[in-house]
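Derivation of every value follows stated rules applied to the coordinates shown; laboratory data play no part. The model shown is predicted, which means the values in this text are computed figures rather than measured ones. Cβ atoms are built from the backbone, for glycine too; each structure is taken alone.
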Structure 1
Amino acid sequence: MGTWDIGPFDNDTAADFSYRVDEAPEEKRAEVLLAAFREVTTTGGEYLDSDLAVEAIASAALVAAQCPGGEPVTTSYGPKKPLPELPAELRPAAVEALDRVLTEPSELLELWEESDGEEWKTGVRKLRAVLAGA
């Protein structure tokens, strides 16, 4: 995984995911985000692959951008096409996915903990707080 910073779209996998979101018909984009959450939450106690975790974080950032207190996704690596208003039921799914990303066994969590991952974890927790409070 090529990663250049700690943001939700600051890696190759998230940039590729953004392209998939853009390629989906507008009425199916919410389903793409929900699928990313479900891929993560259905792993149970199994080892969570980092690519799945990255896609869930990117999806959560897109949902959080439409919540009160959420930050807009302005990076050039995010989706180029505007998202429709997303259903509110995506928010608890995003929270559940983020909780799973931050719970062992999680490859992405392990990778960040090998470096100085506290700033990354703070960013993920901030996304979670926006989504949980909405």
Structure 2
Amino acid sequence: MSSDPVSAAKAIVERYLELSMVPDPEGASRFIAPDFQMIFTGGRHFTSPAESAAFNAKRYKWVKKRFLRTDAALDAETGEVRVFNTGYLYGEWPDGTPFETNRYIDIFTVRDGLILETQIWNDSAEILLDGAGLAEAPL
């Protein structure tokens, strides 16, 4: 592990995300703190990678992330590192329709080598609303 907390936190987050995409919730769990919190778009709360994998299994036939950037900043007062991973979701909706330009950003808080929290934001809800004819404006 790197002695640089920012580089180490970025590596932890990327490995966690890679395992989450398999999906390998058990493997991803090695990177989370005991009091881990995950907050999905819409305010849904989960406490484990297995819970989010089960949620994603209902929303998508399959889904992966194409990383564009991983940035991070150290909070010198707390020792926590905020990690921002952004890119595109790609995969298939439950009906088999493919998608590939669903924007996302995941914001992580990492301390002492473990992920304390992640906030997950993406365009899925807007895309689903548009597909159902319920969008308030065109995408």
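The table for this structure:
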read-out	value
Relative contact order in percent (Cα under 8 Å, 6 or more apart) - structure with the largest value, from 1, 2	1
If FRET efficiency 1/(1 + (r/R0)^6) of positions 35 and 115 (r between Cβ atoms, R0 = 25 Å, to 0.05) is computed and equals 0.30, the structure in 1, 2	1
Given 55 for percent of Cα pairs over 15 Å apart, for residues 3-74 alone, calculated: source structure among 1, 2	1
Parent structure of the calculated result 2.0, given that distance in nm of label points 7 Å out along Cα→Cβ at positions 43 and 83 is the read-out and 1, 2 the choices	1
Structures 1, 2, by Cα Rg over 2.2 N^0.38 Å, for residues 59-122 alone: label with the highest value	2
Comparison of 1, 2 by Cα Rg over 2.2 N^0.38 Å - largest value held by	2
Value -8500, calculated as helix-only ellipticity at 222 nm (-39500 (n - 2.57) for each DSSP H run of 4 or more, over all residues; to 500), assigned to which of 1, 2	2
